[in-house]
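Nothing in this text is a laboratory measurement; each read-out follows from the coordinates by a stated rule. As the structure is a prediction and not an experimental result, all values here were calculated from the model. Cβ atoms are built from the backbone, for glycine too; each structure is taken alone.
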Structure I
Amino acid sequence: MKLLDDLKIKYYKFAMKTFSIDDKNFDELLLKAGIRGVSSTYLPVVFLTSIIVGLFLFILSLIIFNIFYAIFALLGGIFIIILIGVLYPYILAEEKSMSIDENLPYSFAFISALSSANIAPTDIFHALSNEDIYGEMANEAKDIVKDTKVFNYDIITTFLRRARITPSKKLSSVYYNIIASLIVGAELKNIFYEIYERLMEDRRLQLLGAIEKVEILSEFYVVACGMIPLFVVMTVPVTSSIGAILQISSSILGDPRLIPLTFYLWVPISSILFMGLVYGILPKDFKLNVSLLDILKEFDEPEIEGIKMKFKWKPIHFLTIFLWILSMVFFALFLIGKKILMFGAGDFLLFGTLSFTLPFIITSYWQFIVENQKEKYYPVFLNDLTMSVRSGMDITKAMQVCARTNYGPLTKIVKNMAVQMSWGRPVNEVFEDLEKTEKSIITKRIASILKECAVSGGDIRDILTSVTIHAYKLSELKREISSRQFIYVVVIYISFILYIGTSYIMIHSLLPTLLKTVQGIGLDYYKNYLFQGILIYSVFSGVSLGILTERSIVAGIKHIILMLIFGYFAFKFYIGG
């Protein structure tokens, strides 16, 4: 290791002797990006590395190809390395800025809640620096603590310094506002609360702006995945029929192979593109972290602090056994090609696959519902806890009172916390466990404040009041966003129903007339692809709705199941049966 360190130092020194560069603007950029270094060291190393890489590619290309390719490799290698080296700090600074802006209102909810109890600013930022859930704002807090405790800067000098080097323009503006308010003698807790109020309103407007962009994308999605496939299905037989009547070869629009390409390629690709864009546009403010591991734990032995407990049968275990036996029956009918009533081998394959995966689908969606319900009850629970504490109870007694109230799926958690506190476990440890185990980002943020209120030494009543107000604001914000998104859920469902209705008209009216003049392709060909189109559209539209409404694939399960069942039986018994 020492040899490598010595070689690295010599390499840096040689680069600095070869290229003498000093750029103050780039120094500031490196500070904002969090890169430890200065332009007089960073840029020479980038330039020297680019030349070495370029020469290596030149020699390699000269051996393999010729001098023309070698010169191209030399110039290309130098250009690419310099481009990467120069752009890297910009990209890093932009990522940090986005993380800060995304977490800024929630960080100031944390700061405002603790400052309401007259806790010292350094202690507040020290507490914030330990909360990874606030992303880059935690790192900003670490820098503030370092400046005040290590370098002994006063709070105004610290904020002034951070305002100059933070990558976020919004946070820089907040720092300057704090400095201006402190200079005129405003109280710090009032400053933090006013900033929190303004940031939450700004965040609300940003979220609504993101929803407006998604609304435009949703309209394109309905056209791309709902209308275009129907247009293709109608155009192909019409074009083929016209070509047959006029005895001329039809264009590509009359080629029947266009139909499978539309359903197997166009619809999936358009849906995946839509989901990717929506996932990128919608922020993570209300995301639920329900993972596959959490789902599989429902089928495993319970575990408490790493110790495997005795296995207990749950309803989901009996349901799983029943559905898996049923899936084996369906797979057996598929393999022997048995036909029962109007259901053939393909239907049994679909039933078998659905029966096999249904336990995981039910479990994952049930967990999603539970987490959503817990989010809704948290403001109510916090309000009751605050009222109890304000009436004169300590937090342990107040928690025991709350444990007697029904908070839906949150009740079990409240009772568990009350029991732990009654046994004498420190309150901050109880809330710390809550922060670790909960999957909702909203809940984690609330728990992070509750955890600090127990060890801060301030007035817990003021902190709880602030947290309760924050929880209600988050709940109202989520409700407002959900109401804006609901209209596009309805639009996608209407497009699905239109698809089914159009399929009925085509199979029973349009196609039988048009196919009389077309040789070689029968009505069953179109029936088959219209049926497959319903299944494909159900799956991808359901997933898209989950991403659109909750930024989660799991949230789309109910839409997938509903569309699949309705589409399948509508086609089997009414449209093409």
Structure II
Amino acid sequence: MWLLDKFRRHGRARAIPEHVDLGISRLELKENYKLVEKYVVTNPHAQVLIYQDPEVGAGFHYFVREVDLNAVEFEKYDKLMKIFSKELEPPTDLEVDAATFVMEQAHRLLHEYQKSLGKLDKESWGRVLYFLVRNVAGYGALDPMIRDQQIEDISCNGLDKPIFVWHRKYESIPTNLLFNDERVYNDFIIKLAHKASKHISSANPMLDATLPEKHRMAATFQKEISTHGSSFCIRKFREDPISIVDQIGFGTMPPKLAAYFWTLLENRMNFMIIGGTGAGKTSLLNALLSLISPNEKVITVEEVAELNPPHENWVPLVSRKGFLFGSSGGTSIDLFDLVKLSLRYRPDYIVVGEVRGAEAFTLFQAIATGHGGLCTMHADTLDHVVKRLTSEPMNIAKVYIPLMNIALYVSRVELPFEKDGLKFGRRIRDVWEIEDFERYRVISSWDPKKDTYDIDLTKSVKLRHIAELKGLKFKDILKEVERREKLLTLMAKLNTRSQTEVVRRIQEYLKTGEISLFPNGVPDSRLEVAEVTVKGRKYKVWRYPKGGYDPETGQKVGGRIIKRG
């Protein structure tokens, strides 16, 4: 184990986290830094502190602060790590949580070697086991960043360079951690690769993989292709995926637009989400998938698994590179192969994480035969998208362009005023209906001055087409969109935000058509019930649950009384 090798080479110096994390430096806090925010990541062992440098243009800094080990605690930690290296056996259940397994084994070894290890109080053992678990099963000094729900990605550009994070509130900011030992840094890159069940070396110095927690990782090894040496970027995957109600809460889209998308997806319309890097394309795509009927068969095709639709009838397909060294290899399976394969599964919807090559041609062929299709593409205008689609290597015929019914442009934007303390956000700037080649109808556009949306569904030719197919009047379809808008607004007020809850509520609506908080006089199960005393009389009241908000006004409604019994 490389960590133990470091212990033997460096001996026992100061018993603080810097010594536990050999090869990693922690930058000192400057006196003129101003504390802006502080929150706990792993209670009570790790917390994050956000400081602002008062110097012009210096910005914010992300500091990780962990508990210290005294000399006695470090001695116990050192002994326990050596015992672990000899006694630890792999789990029989490969699906077991690594941190849980390591903690169970640690308690077992503490009991077996209690005479050798000696005694410590409960708090001291807690600190020892914290460092043990985070170094054996976690990500070492970077573990607090991985656990921080406010972090979107973590990157390191080379040796002796600060690790950077992308914070949801403060955006790209440097941390107080940096690698200062080349061997330790390269070992950490290899450890990341092994966690992803992949290999990286001088012969294969580039890696794109998925970590066990579904975080997406890209890395380079030594100076083979990066002049600054090894580098990595971890784009974090949310354990709790962003739902359509979350997107409404963030302001990415209003309920009316979400209801419009829901109606289109229910009738197998095809979507393309366009935007730049970090615009939120994949998160938006994943949120839209919850609007597809749970009974539909969905197949996702990706290079690195990121999508997580809430469908039981879901087949995830992931590309892979060939195993033949020094050859492009006949064993390589790319997106083009997977999209072709997906047609054999009789899918209702084929979802391609990102189109950039020949797979686009096959996807459009699938759409032409009646399959539904969703995908994303890097672009900043619909005109650029069409030019890419009709050029090499995609080669989509111009007559096929209208098959992609809807195009959405999502972007990370500077807001005209703060929302929940954030100056930046993600917004669906434009929504087009594609009538024909070079004929696009704007349905929605975002106003950057007011942070509002201009939506005109009366111009929708796709809704008119759906009305004709169903034998309905156009005004009836518009009324149904309004009802769904009310439902999504109510879901936001009730804080019905998880993907599973969203799908269940959509199923309830499709079955009963009910929107009321008190259907047939029975209160919705999501409401909070309490008793209040007014002028000596007790009343039963129903409140909106904590976290509820009104997307129309942007105000929080959690705890607000709805009805008094």
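Calculated for structures I, II, distance in nm of label points 7 Å out along Cα→Cβ at positions 283 and 339 is largest in I.
10 is what came out when relative contact order in percent (Cα under 8 Å, 6 or more apart) was calculated for one structure; which of I, II is it? Present the calculation step by step, with values, prior to reporting the outcome.
Details: I: 14; II: 10.
Computing relative contact order in percent (Cα under 8 Å, 6 or more apart) on every structure in I, II gives 10 only for II.
Of the structures labelled I, II, which one yields 0.10 when FRET efficiency 1/(1 + (r/R0)^6) of positions 51 and 195 (r between Cβ atoms, R0 = 35 Å, to 0.05) is computed from its coordinates? Traced to structure I. Tell me which structure, out of I, II, gives 15, 35, 33, 15, 1 once P(r) over Cα pairs in 20 Å bins from 0, in percent is calculated. The read-out was computed on structure I.
Of the structures labelled I, II, which one yields 16.6 when mean count of other Cβ atoms within 10 Å over residues 91-98 is computed from its coordinates? Could you put the intermediate results ahead of the total?
Numbers: I: 16.6; II: 9.9.
Comparing all candidates, it corresponds to I.
I, II: which one has helix-only ellipticity at 222 nm (-39500 (n - 2.57) for each DSSP H run of 4 or more, over all residues; to 500), as calculated, at -9500? The read-out was computed on structure II.
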